[in-house]
Every structure is written in structure tokens, then in C-alpha cells.
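Next up: the structures, one after another.
Bear in mind these aren't lab numbers, they're just calculated from the coordinates by the rules spelled out. All figures in this text were calculated on a predicted structure; none of them were measured in a lab. Cβ atoms are built from the backbone, for glycine too; each structure is taken alone.
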Structure P
Amino acid sequence: MRGNSSGFTLLELMILVAILGILAALAVSAYQTYTVRAQVSEGVNFAAGIQAPIGSAYSNTGLPPTNRAETGLSSDPMDTRGNYVSQVDIVNGRVDITFGNQAHPDIATKTLSLTPYVAPDGAIVWRCGNAPAPEAQLMADAGGTISAVYQAGDVDPRYLPSTCR
């Protein structure tokens, strides 16, 4: 009398290993994207701390601050840095975040910019990365001689926060 065999065949085990390999590859890719997004978020958080001084400088003088010193920050862009951000600079009101230090190779040396716009009610609206332009004018002085210039940066859009896509 033959006994009942309740094990798996070699083919079934090979299919299971292949499926697990595919799932593991997808999980690693998703995790990598998640960690790079977290690193980009560090830069966006640094920029958030600089937006208020830019708005204050603009409302006091009517001019976009041309550099960090005009916002009351140190003049050295490398004074604002973190684990994944090598520097944060200000160019005519625009905030330029450069990634470096321990940043993932996909974003190391790349830049993300936040550009200020002035809404009709006078509020400052920020355009981050590849986000669509707001219903406002670029921050500029009354004569238009000093004006913020839109620049998205060169960080891959899949790594940007949803507000920057």
C-alpha cells in the first residue's frame, strides 16, 4: 500500500522562490524611493524655516532679498545644512536647496528650488519644484529690476513630495 505524500514538488518550490524573489525586488525598490523622499523632505523642511524671513524682508523693503544676508541669515549657504542637505541658498527670493553629505546618490549634488510668488491679496505663495504655477505674480520689486526667477531644480520628480510635483 502506498502512503500519502503531502510534500511539495520541486516545481512548486521553484515557482514559490521565483514569486518571493519578485516581491522582494519590488519591496526593495519601493523602500529605496521612500528613503530618498524622506531625504528630500529634510531639504523642504529647511526651506520652510527660511520662507518666513524672506516674506518679512519683502514686506519691509518691497524687494525680494537677493541673498541670505538680506534675510538676516549668515551669508554662507553651507551654514544651513543637515544629514542630506549640503547647503541652502537664496537667490532673489528663491530658495535653492542642494543635496549632499550623506544623501542617496540619486539626489547627491542635485538641487530643488522653491520660488516665491505674490498673490493679489499680498500673500506669498511658494512654488516647489515641478508644481504648477500659482495664480500669482513672481516676487519682484515695483520696477521689476529684481525678480525671482522660477527654477524647478533637477531632482527626479518621483522623489519630490506631492506638493512639489
Structure Q
Amino acid sequence: MTPEDLVDIEAIKQLKYRYARLLDTKRWDELGALFVPDATASYSGGQLSLQGREAIVMFLRDALGSTQVLTRHTMSQPEIELLSAERARGVWALSDVVVFTEGAFEVRGASFYSDEYVKADGSWLFGHTGYKRVYEEMAPRAPEVRLTASWFETDGKSQLVEG
């Protein structure tokens, strides 16, 4: 492995971490810029297959765009394989939580993402992304659970802190 390979692997890691941050903060235009125009996605073990950057972003926006749907996507354990100077693939562990504040329930799960990357104009982008669940569970939120901070409703400020 060369130093250049390590630089490419780090750039791919940053791409995936940026994907999670932009997804959780609902920054759809910036998220779309992480994909090549003809990218594909297959979520939920292939139950949802999407063709093209716009379709991917539209699906994510429709599914998670409400500020009453709060998400946390944590990516870890990257296994990145450089296939050529312009192509790579990766496997990532995902732990996620989706909180539906209006319905007072949440979904938690673990998955493995399988990604394909393309280097275009010197930057790594997603050519494909998708995950298959290890498990998924849904549970009601206890009535006494109170949301005290939200990126969207309180600008990320905790209502437990005065000032």
C-alpha cells in the first residue's frame, strides 16, 4: 500500500462520515453533491432500489425530511478496497436510531452498508450505496421521555442549560 492509497482511503472515510452528518442534519443539496449523477442506492436489503442522484435525495428527503423525524447514523469499521485509481468499494457497520417525535416511537437497528466509489475530478463520490439489516426494532417512546434539545427546534441548544 502506498501513501497515495492511504490518502484515498482517508478521503473515502471522510465521504461516508459526511454522508451521515448531512443526512442527520437534513442538508439535502449538500448530500446530493456526494453522489455521481447516475448513482444507485438499495436500502433495506434491496427492498428500496433507487436510480440517480435526484431519486436518492428525493427518497431520503421524503422519508426523513420532517423535523419531527430525528436520526442518528453512526458509521464504523470501514473496510475499504481500492480497485483502481478511480474505483473503490467499501463495507461499513451502521448503528442507527430514528425518533418519530409526533408518533412517540423510535426505530433502532444495525446494518452493513456496501458502497461503490468513483473518483471524479479528483474527488471520491458515491457510485452506489446500500445496506442490509442485521436487525431492526421498533418501540414506543415512554410518555415521560421529553425531548430537551433538537438541531431543528432548539438549534441544538439544550433546554436543561440556562442562559
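Before moving on, here are some points about what is shown:
- Winner on mean count of other Cβ atoms within 10 Å over residues 13-20 once structures P, Q are ranked, highest first: Q
- Read-out distance in nm of label points 7 Å out along Cα→Cβ at positions 29 and 149, computed value 3.8, structure in P, Q: P
- Each of the structures P, Q was assessed by mean projected area of the Cα convex hull in nm²; the largest value belongs to P.
- Answer label among P, Q for the case where Kirkwood radius over Cα pairs in Å, for residues 21-60 alone, calculated from the coordinates, equals 10.3: Q
- Read-out FRET efficiency 1/(1 + (r/R0)^6) of positions 53 and 93 (r between Cβ atoms, R0 = 25 Å, to 0.05), computed value 0.50, structure in P, Q: Q
- For the set P, Q, ranking by FRET efficiency 1/(1 + (r/R0)^6) of positions 101 and 141 (r between Cβ atoms, R0 = 35 Å, to 0.05) places Q highest.
- Computed -12000 for helix-only ellipticity at 222 nm (-39500 (n - 2.57) for each DSSP H run of 4 or more, over all residues; to 500) - originating structure among P, Q: P
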